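Have a look at these structures, which come just after this line.
Throughout, read-outs are computed from the coordinates displayed, never taken from laboratory work. All figures in this text were calculated on a predicted structure; none of them were measured in a lab. Cβ atoms are built from the backbone, for glycine too; each structure is taken alone.
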Structure I
């Protein structure tokens, strides 16, 4: 029996007809999806295409860039600068926003992206991905600068991420839930395979880099120690720990079967480690739309007012009841 699974284009057209998105936003999302397909090809070629290893350069955060960081960034820029949907773009790999070059027309949206999340894993063949976020551009700006992008996560009109693993997956929200698409390599299209994703409110699985425990704040230590105590402890049940060190892979696991993902602030990263605009905001939007929660330990991530384009933030997201427990520990310690 043939299973009906609509392709991404049909899915978006149906949202457009329902008044959830307009034609420009639909085309922008489709453009990002095509860019993700192109990045997927490069990732899966790996050493065959000589795209592994360091590019010999550093990004604005002074992190060593991998060859695929640079390649992925260029793919997303080239794909999006001419379509007429965008007023400007911002990338985790670039210090300042990129303007739409002449003679291309400008649109009403702003695009932010992390072109290759988890790229430190690429040389050891662990899943990596791409994260993107879409905002509306404030009216009256011919060349939107950094301040135009500094909008709270609640103002996002769309967000998504791709995972380049055994199969290439695209997870997307336009504000009506979270949906997952799998790339059909034979047809060349993303197909809806995970409609209406819902994260269980409770979990017995957590993802955190325990090697940083000595630097954590006491509320995080308290929560993890309770999990590690298992059936003999306060929680009365055993927990499993998972840690891929690739946010896209860790978050997709949370979306698939529940869990809590934590990259908290600590003595070394006092503001947090992950980027608010390129990682935390789009992932928080996706997770909340799937019935989960996302906070910085004190307030919902989507309510954080950005102060700079490359701002860092603590991230605790996933199953709602677990996230609320960790947040209560932070608020109690105050």
Structure II
């Protein structure tokens, strides 16, 4: 299978890319699309055969449920049963954060295939704010299941080139709309009886969520109860060690060692290569470059990558979540 990258730099290219994407999606084939968070591998969510193709292309285990992207808010009640006790909270959250990087986990209706939810009685849903993604899903007119467009467990892609490195020869089309704006996956919460259970931290922070309800961390079980709950994920092939906060990074060990620094060059010399997340200590900049800089370090043949910790406040919580999972200790 030949994988094509469709640029959208001109209006003609954009129209052609949208037409090609909708054509493939209608036929039940997955297409890599940009969202505001990371590139997703999208397929028709209500077509089990199409969803199976996502799992096969990613080599993703069937026990890991998917996020479903909705064409519009009207689709929420088509797919989900919202308990009366949570109705006001869900309405407030969707009014404030949709379209945007917040995923809600809600009781599902029978229309949602089991393969999408890994057999769970809930489904994860959101509406993307990325303009091109919105055009494609509105043109398609159906919900899209769209996990990150990478091999299972690997570093999430934030450019079309990242997707090509991961899935070339496995899918027909990658729509290239440049780097993703946010760079880390959506926040996932389950509203239940006035509490927001956080299943994955992301761009919508806990501090923001506290304006709407009590916020708690969802307990982790043996099998995921929603997307984004695996202990090891977003991982480079190169072993990664996450340092404690304020620890001095040292290029110890045999062979070349790379460093993912927070906001300043290391005091110690001897690192084979250094990538800095944000020289100004800006969490949004750090999040948007995190996966791209991990990929650079992972491509350089290091024996080990050392990553500095960041302060766990605001978006820093999501960054630390990804770094812990990249180290296998999420």
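From which structure (I, II) was distance in nm of label points 7 Å out along Cα→Cβ at positions 12 and 316 calculated, if the value obtained is 5.1? Walk me through the numbers on the way to the answer.
Numbers: I: 3.6; II: 5.1.
This figure was derived from II.
Give the label, chosen from I, II, of the structure having the highest value of distance in nm of label points 7 Å out along Cα→Cβ at positions 132 and 308. Walk me through the numbers before you get to the answer.
Working: I: 2.7; II: 3.3.
Top value of distance in nm of label points 7 Å out along Cα→Cβ at positions 132 and 308, among I, II, belongs to structure II.
15 is what came out when relative contact order in percent (Cα under 8 Å, 6 or more apart) was calculated for one structure; which of I, II is it? It would help to have the intermediate numbers written out before the result.
Working: I: 15; II: 20.
Among I, II, the structure yielding 15 for relative contact order in percent (Cα under 8 Å, 6 or more apart) is I.
For structures I, II, which has the highest computed value of distance in nm of label points 7 Å out along Cα→Cβ at positions 76 and 284? All intermediate terms of the calculation are to be shown ahead of the outcome.
Working: I: 1.8; II: 2.5.
Largest calculated value belongs to II.
Between I, II, which one scores greatest on Kirkwood radius over Cα pairs in Å, for residues 212-291 alone?
Details: I: 14.1; II: 15.6.
Across I, II, Kirkwood radius over Cα pairs in Å, for residues 212-291 alone peaks for II.
Among the shown structures I, II, from which was the value 27.5 of mean count of other Cβ atoms within 10 Å over residues 36-43 calculated? Write out the running numbers ahead of the final one.
Values: I: 21.0; II: 27.5.
Working through the options, I get structure II.
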